[in-house]
Structure I
Amino acid sequence: MIHLVHTLLLLIFPVLVIGAALRDATSYTIPNWLSVALAGAFPFVALALGLPLGAMGVCFAVGAAALLAGVGMYALRWIGGGDAKLFAAAALWLGLEPSLTYLAVIGLAGGGLAVGLLALRSTYVRPFVPNGPAWFARLAEPGENVPYGVAIAIGALAAFPGSALVAHL
């Protein structure tokens, strides 16, 4: 029974991260409640799973550093505000050790996303887009932004197995 509870608690992270990615892909927005729920659930999940306070402190420090980096990227107009908040909230759950994986996969996924969107927005593919849903047509619109929350979510999911929470179990 206790393993079921632990599993359900750990599922909070991927469910919220995937939800944020889907919202970003379909609407170019990541609702604040998703990032707040992600950050707010962490201390409760960490305590419930018995994560040592020192490890929790490291996770909070990583989350704070990611928030500062996210605010800097937002100020430079590299990412949107929702992306910056998701970036920090996910980093909070991951901690220090998987941070390199998190950043590397975000970069690779972001590059792949950009190349995919360039192809989708090309004059060769774009004529076929009107047959799809409205959100997909918006993704194919030349000059439209990149829903970078998708890349952040891919990086977060790739790094999560190495997180302090998962390693603790």
Structure II
Amino acid sequence: MEKYPWYEIVDSEESLLQGDFINSCPLVIPPAAIDSAKVSADVIEYDVVIMSQSCDLEQRKIALVLVCPVWPLSKFEEKNSFFESRRGKEALRQGNVLGYHLLNKCETNGFKTGYLVVDFRSVYSVPFDFLLNLATKKGRRLRSQAFARFFMRVGLPVDIPSFN
């Protein structure tokens, strides 16, 4: 058993929280310009992780949920060959690649993933009720409190001088 587990499995009835993964989430991409009352849009599907704060989700204080795409490391390497190298993977692991975050493999209770890369450079909002219905239909899902703990620290200041 892992000393510090990265993931847990949650049932579909559980509240959505920061760090929940939703696979094959449809995202509506509006056109560059809207000229009439009738609008056409593209729909893409990504595996996503929820970025919105858990307290806002639990108390239903938001109408739109912030999500970011999650890529298997193997697909991420296809997009940029630098990450095929040991040096590229190490840069990801150490958190030295702005806009991306590497997550550990998951091998727990029937869920199995390789390494995953969160793409902070692509951010989408999804209506809360839509995402809740989608998550409920999909059944059990992964949740990463390790990821949520990392993300909660992102907004903290880093320019505080050291104590001497």
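Among I, II, considering only mean count of other Cβ atoms within 10 Å over residues 35-42, which has the greatest calculated value? Please report the intermediate quantities before stating the final value.
Values: I: 18.5; II: 7.6.
Largest calculated value belongs to I.
Starting from the value 14.9: which structure in I, II was mean count of other Cβ atoms within 10 Å over residues 11-18 calculated from? It would help to have the intermediate numbers written out before the result.
On the way: I: 17.4; II: 14.9.
Answer for the origin of the read-out: II.
When helix-only ellipticity at 222 nm (-39500 (n - 2.57) for each DSSP H run of 4 or more, over all residues; to 500) is computed for each of I, II, which one produces -6500?
Details: I: -24000; II: -6500.
Here the read-out was taken from II.
Given 1.6 as the derived value for distance in nm of label points 7 Å out along Cα→Cβ at positions 59 and 91, which of the supplied structures I, II does it correspond to?
On the way: I: 1.6; II: 4.1.
Here the read-out was taken from I.
Taking 2.7 as the value of distance in nm of label points 7 Å out along Cα→Cβ at positions 51 and 75 derived from one of the structures shown (I, II), identify that structure.
Numbers: I: 2.7; II: 1.7.
Answer for the origin of the read-out: I.
Between structures I, II, where is mean count of other Cβ atoms within 10 Å over residues 83-90 highest? Working shown, then result.
Working: I: 27.0; II: 13.2.
Checked I, II; max of mean count of other Cβ atoms within 10 Å over residues 83-90 sits with I.
A short reminder: the numbers here are calculations on the coordinates, not readings from a lab. Note that this is a predicted model, so its numbers are computed, not measured. Cβ atoms are built from the backbone, for glycine too; each structure is taken alone.
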